[in-house]
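Any read-out appearing in this document is the output of simple, stated calculations on the displayed coordinates, not a laboratory observation. Note that this is a predicted model, so its numbers are computed, not measured. Cβ atoms are built from the backbone, for glycine too; each structure is taken alone.
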Structure P
């Protein structure tokens with residue numbers, strides 16, 4: 001029977017030629033860890049959102065490329081819609097889908113609207129162009145945009161853009177206010193009313 005010293009000697013002999021691996025002593029800076037965590041969270045959120053993308057790539061009613069896009073959810077004030085139509089809201093961001101396939105445009109529009117809402121953008125611009133969808137001489141990407149935007153909960157209103165913002169080849173999209181934006185508006189109104 002071996003005693004503990006013999007066991008230790010036998011163990012040491014078995015691992016005599018093993019060398020320790022050099023450890024990298026450079027620590028990852030905290031801001032890189034925070035950034036990586038933020039990117040992982042964004043990717044997870046986007047994946048979750050894309051799984052809920054109900055926008056169709058199937059048949060949609062065809063519209064003429066020179067038709068004006070107009071949509072207003074119930075409850076949107078007429079003055080707000082007129083302001084959108086006139087291009088009086090500052091455009092916070094732009095998306096150009098005019099060169100994309102229907103599927104690419106579908107994903108881009110869905111992602112863009114959700115990200116714009118998360119960034120508290122109030123008004124955004126989508127350039128859909130006036131070109132035919134590949135393989136369909138009577139269908140335009142504009143027809144899909146006209147169908148998709150009203151399906152998105154955060155979209156309050158849509159209108160073809162004024163000429164200086166792209167005219168019939170683009171549309172302005174008014175998004176719901178965030179809770180923070182609603183609070184700021186209430187505070188501003190209270191100050192005005194004194």
Structure Q
């Protein structure tokens with residue numbers, strides 16, 4: 001069984017833990033640096049990226065977290081994708097490990113939230129995706145694979161090696177395929193290591 005951390009400083013970490021249990025993983029809430037030990041992967045959930053970053057710094061978790069995500073499978077959803085990005089439009093990067101440029105709140109305020117069906121690379125049927133004050137991935141580096149786009153072509157999911165970023169909230173639907181996809185990344189890294 002894989003031990004998958006869910007950063008539990010702020011945001012919708014509990015929903016990710018539920019999804020992980022459904023697919024046979026052992027979710028571990030991460031609030032301190034020592035919680036990163038023995039993890040096979042980590043999910044940085046949606047929430048508020050600046051708040052998550054600020055709390056991580058105040059608790060001494062930020063640098064251990066940066067070291068973890070540089071080497072171990074990590075998936076950022078919504079605010080988590082912002083935290084992983086090397087570039088944030090008009091702002092300083094947080095962890096700055098994934099070669100993507102994001103724009104925060106690209107779709108507007110909470111009232112502008114929506115859901116849509118996405119074609120995701122490797123999935124046989126579309127995935128229902130929930131966007132809440134979501135970022136958009138404006139551009140990706142040469143080593144980043146685009147996994148999903150909106151109908152207008154804007155990027156909403158990407159992977160760079162052991163790093164996965166989604167602009168939406170897959171934990172808010174019953175579909176576990178993206179969580180399973182992330183577990184596959186964790187298994188692959190475990191085999192290589």
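Comparing distance in nm of label points 7 Å out along Cα→Cβ at positions 22 and 174 across structures P, Q, the highest figure comes from P.
For which of P, Q does relative contact order in percent (Cα under 8 Å, 6 or more apart), calculated from the coordinates, equal 23? That value comes from structure P.
One of P, Q was used to compute helix-only ellipticity at 222 nm (-39500 (n - 2.57) for each DSSP H run of 4 or more, over all residues; to 500), and the result was -8000. Which label is that? Computed on structure Q. Taking distance in nm of label points 7 Å out along Cα→Cβ at positions 86 and 102 as the criterion, the largest value within structures P, Q is that of P.
Looking at percent of Cα pairs over 22 Å apart over structures P, Q, structure P comes out largest.
Among candidates P, Q, the computation of distance in nm of label points 7 Å out along Cα→Cβ at positions 94 and 126 that gave 3.0 used structure Q.
Each of the structures P, Q was assessed by distance in nm of label points 7 Å out along Cα→Cβ at positions 134 and 150; the largest value belongs to P.
Between structures P, Q, the calculation of distance in nm of label points 7 Å out along Cα→Cβ at positions 6 and 166 yields its largest number for P.
Of structures P, Q, the largest value of FRET efficiency 1/(1 + (r/R0)^6) of positions 14 and 182 (r between Cβ atoms, R0 = 30 Å, to 0.05) belongs to Q. A value of 2, 10, 17, 20, 21, 16, 10, 4, 1 for P(r) over Cα pairs in 5 Å bins from 0, in percent, for residues 38-141 alone, calculated from one of P, Q, originates in structure P.
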